[in-house]
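Chemist: The next part holds the structures, each set out as structure tokens.
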Structure 1
Amino acid sequence: NSVALGTLPAGPLSTVITGLTPQTNYFYSVYATNSAGTTWAAAAQTFNTAVAPPTSTLVLTDDFSDGVLVGPTWQFSTNANASGWSATESGGSLTVTDIAKTTSNLWGEAKLSQSIQPVTGEFALDFQFSWDSSIANIQYFYVRAYDTAGNLIVQAGFADHWNSKLGSKSVWVAGQSFNSGLNSLAQTGSAAMEIDRDASGNIDVKWDGQTLVGGNSTAAIGRIELAFGRFGGYGFGSISVDQIELRTP
């Protein structure tokens, strides 16, 4: 194979070659032609190509920019203590501003669920969200992953479970839990969360790059859920989800 470099000035030269095989030893030589004739370099040179970067498969992704909130992908439902929600999808965000309650002094929950092709082994589940919750509100937002039998494997997000207090970071993973405690978060804020599982089933949950808690489960993941909750007669500020993505190696 040969690569034509065209007309070049005197001095060092370089070029980019694509389509090479990873982890392969290649030999090359260079020749130049001008009015005086053709001259080859004194000796061939060699280089090794690098290991190919790992590839990943997108199992689920949504940046909430298509204007279609509920349909073939996401299914909407509530628990028995709620009758609906106030939600919009625009500008690349899903924003929830209220949960319509039917029962006082209990948690009302509205959620979007998506069934997926079962994921065994390693995965990475990432999402970004923001919140606004005053001391008059009692609310939560979780991303949850369930196995194919419907058992909860991991949930992670924001929890404001206290009257006249502000919220916290909240995670549950395979029987292990973490909560940063009341008033540990500002009234408004945002976070990027990562839920990673390795080949041995070890699950690591991070908030803005900081590990909060870990657990272990090798169960196949079959459903992803976005859950929004409001308690009794208390208020619900807002939750905006900007991106969610589930990848496998």
Structure 2
Amino acid sequence: MALEANFCRVQLDQPGPGGVQQLLCVRRTRLGKTGQQICVGDRVRVEGIDWPEARAAIAAVEPRFSLLERPAVANCSRVVVAVALAQPQLDPLQLTRFLLTAERTGVAVDVVLTKADAGRCPVPALVAGNPYSAFARIAQVLHPAAAPVAGVHASAVVAPDAVLDATAEVGAGAVIESGVEVGPAAVIGPGCVLMRGVKVGAATRLLARVTVYSGTVIGQRCMMQAGAVLGADGFGFA
């Protein structure tokens, strides 16, 4: 949701009649009387919808999971504080105030330092002490992985004594043998084979046709690309 003067522009979860995706809304008077403030990012309930004119009225504000006070932004999942090291010079006191305000939201806070090499770099740049780590974190923000769809596909074969967390996803044609343990939010892709005693940690993803041999232990938040083989004989089949 965005604020525009005395109106609020509300993005719909699903398009309405005629493909309407946004509504220009007024706020019900009772919201002001109860002291409820509407912020950018709020999830709201609307009523009195005029679909041809794409207008409505906000009747209620849903509970928030975070709130940034200045500027007022609701339901943000990450706060990025960008400050320049040059032109103008960094103001430590101002940065401290920004960080204290951001940390009160309870969500992750990142600091981006700009113009670190303003005298040498002719184009905008993000300077990081560990570029590999910085790129990985940026990629996760810009291209987040799809959330697991909890459950076991009807065509998967799972041993009766295998232990699968209720939030794990098991794809079509996967085979999970006796004694296997699959942790929370893990994804076992289509055609994967997990042999006896394999353990897969939380939030680990095995893409299509990954084969994991008996006794192999995979930690948390790992990614196994399609066709990978783990735990097979090696070192010259000694």
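Chemist: Suppose you compute distance in nm of label points 7 Å out along Cα→Cβ at positions 199 and 223 for every structure in 1, 2: which one lands on 2.5?
Modeler: Working: 1: 3.1; 2: 2.5.
That value comes from structure 2.
Chemist: Ok, one more. Could you figure out which one of 1, 2 the value 11.0 for mean count of other Cβ atoms within 10 Å over residues 135-142 was computed from?
Modeler: Numbers: 1: 21.0; 2: 11.0.
Of the structures listed, the value fits 2.
Chemist: For which of 1, 2 does FRET efficiency 1/(1 + (r/R0)^6) of positions 23 and 111 (r between Cβ atoms, R0 = 41 Å, to 0.05), calculated from the coordinates, equal 0.70?
Modeler: Working: 1: 0.35; 2: 0.70.
It must be structure 2, since only it matches.
Chemist: Where does the value -3500 come from, among 1, 2, when helix-only ellipticity at 222 nm (-39500 (n - 2.57) for each DSSP H run of 4 or more, over all residues; to 500) is the thing being computed?
Modeler: Values: 1: 0; 2: -3500.
Structure of origin is 2.
Chemist: Also: Match the computed value 64, 16, 9 of semi-axes √(5λ) of the Cα gyration tensor in Å, for residues 15-102 alone to one of the structures 1, 2, and report its label. Before the final figure, lay out each step's value.
Modeler: Numbers: 1: 64, 16, 9; 2: 35, 17, 11.
Source structure for this number: 1.
Chemist: A further question on this structure: When mean count of other Cβ atoms within 10 Å over residues 95-102 is computed for each of 1, 2, which one produces 18.1? Before the final figure, lay out each step's value.
Modeler: Numbers: 1: 18.1; 2: 14.5.
Answer by label: 1.
Chemist: Taking relative contact order in percent (Cα under 8 Å, 6 or more apart) as the quantity of interest, name the structure among 1, 2 where it is greatest. Walk me through the numbers before you get to the answer.
Modeler: On the way: 1: 24; 2: 8.
Looking at the calculated values, the largest one is 1.
Chemist: Here's something else I'd like to know. If percent of Cα pairs over 23 Å apart computes to 68, which of 1, 2 did it come from? Don't skip to the end; give the middle numbers.
Modeler: Working: 1: 60; 2: 68.
Derived from 2, not from the others.
No lab work stands behind these numbers, since they all come straight from the coordinates. Not measured: the values here are computed from a predicted model. Cβ atoms are built from the backbone, for glycine too; each structure is taken alone.
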